[in-house]
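Each structure below is given as structure tokens.
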Structure 1
Amino acid sequence: MKAEDKLNLGEFYKELRLARGIKQKEVARDGLSVSQLSKFETGQSMLSADKLLIAIEGIHMTFEEFGYALYNYQKPLFVREAEKINELFQAQDKQGLINLKEKYKQSDTCSFLNYAIVKNILYILDGSSELASGEERERVTHYLYSIEDWTNYELYVFGNTIPFLSDEDIVFLGKEFLPKVVLYGELPDMRRKVKQILINLISEFVDRDIYYYVDYFAEKLQNILTYQDIFEQILLTFLKMCADYKMSKLALAELEAYVKGLEILNNPELLTILKLRIMNLNRDKND
């Protein structure tokens, strides 16, 4: 880190500390003295990682909040890219996605993963675009296999490539991803994304008629749901009912009645998604 960066980081920390009305002596504790903090804020020295964490905790912020403020309150690059991809998909902007795909057509790993995701989203959009090749899918799975401890980024990649992986790869990665997120799994955002991916896995296994793993991952999800996870519980119940319907264990009227009962939530977008799912299920079953 350059000298001006040292000064900037220390000054930035000082601005946050003063804005929060906290004195240096209130931050200081075992492992971090007032003198060390003062030298850091004036750019005379840097703090080691453990001391910096103490300093951040001393102004009642998390490391994530501090980093977010440090980078001018911008989300990480991959999150901004994911939001751009989703925005184009929701707008059904095929040309925009094609332009984005060409932008990502590079050899580095991150660009390639975005390229594969956009390529597959284009296929979903109209069915006429080329699906990711076997070689490309293999490169995606190899990347996910190779990372021992998954972060939000790996969850993003996995969650957006599930529909295009083989049955074997989905089962293997589905089983592997829970142990891989243990290191960061207690972070609230990670817990939320883990639940989303489990929902996606269950949905995919319903579509593929692999009912053993519908039950397997439903149990995994149920074990981590709390009373606050109402939305996830609704989707889990719905997907299990979809599986029962496809196996002729449940009448269509019961599935429709469940969705109708959700009208009380006043969430038309959710109702539209669930009704469309029922329509597609009924069509596929009668074909």
Structure 2
Amino acid sequence: GSNVYNYSITSTRATNCSVGKTVNEYYTKLGGTSMAAPHVSGVVALLMQEHPDWDPFEIRSALRYTARDLGYPLTYQGFGRVDAYELLINLPAPPPVAIFFDAEKVGNGIVFKGIARSRWFDSYHLYYKFMGSDKPDEFDATEDGWILLYESGTDMKDGTLCTWDISDLEEGWYEVKLVVRDDFGRESEDYIMVHVSRENYIIDIPSSVQEGERFRVSVKNSDDKSVRAIFIMCSPLRIPQIKIGRDVEFRAYRIFSEKTESISVKMWIIIIGSHLQVEKREIVILNN
């Protein structure tokens, strides 16, 4: 059968352009992620016009806070359907900002980084629930089963929210929820999924290299055996380099400006074992 959502957004058509499903000389129908939410961009433009002092994170939180829950899992609907009326008419002040940026395993702990703040900040809390040994297909945003992990009365503008000691936890997947509350009782939330494993991997990677230099990255398990992994090196405005193997070679990005002494790049390492484990490292590339 046909999929009616393949070309669901009608847009103006450039001259001699054949992209999408042509409607007539002036219009075409398009689909895919590029056309997924143009209406949200329009609502954001109206919100910025109404509240020019709101920063991007407050705008993001406002969209989430006022979204209408459609009853689907968070994995499928996000925080819900954008509600322009609620956002522009019934939200005179920005809600709290709750955003997870990263969860990185360090030793016997997991370090959660993100933002927990408000103009009228009261507190933030982290909760967790065990999801099982197999990676779940969807997030669970229901109120059942949450266990308090951490609480703080001090806001976090951008940094470490908490470090979770996982040495006594059962191996498997855990969902973690961040809740930020303001003085008016309003709450904003964010979610992240993490995996707890007793397997410790040793990643051999340089902390710094010269621009254009070739260097190697490898992974070994606790038995000193090489482990297969997917390695992704990336930096803003650069094409990501992707390698697969046990011991791979990269070439450091070039630095084209003489005024730039160094750049920091991220190396994502997806370890292929009994389960997929994601690690992140940073490398400093020095200008010659």
From the coordinates of one of 1, 2, helix-only ellipticity at 222 nm (-39500 (n - 2.57) for each DSSP H run of 4 or more, over all residues; to 500) came out at -3500; that one is structure 2
Working back from 8 (relative contact order in percent (Cα under 8 Å, 6 or more apart), computed), options 1, 2, answer is structure 1
One of 1, 2 was used to calculate Rg and Dmax of the Cα atoms in Å, for residues 151-206 alone, yielding 10.6, 30; that structure is 1
Value 0.20 of FRET efficiency 1/(1 + (r/R0)^6) of positions 119 and 215 (r between Cβ atoms, R0 = 35 Å, to 0.05) was derived from the coordinates of, among 1, 2, structure 2
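Rule-based calculations on the coordinates, nothing more; no lab input. Given the structure is predicted, the values throughout are model-derived calculations rather than measurements. Cβ atoms are built from the backbone, for glycine too; each structure is taken alone.
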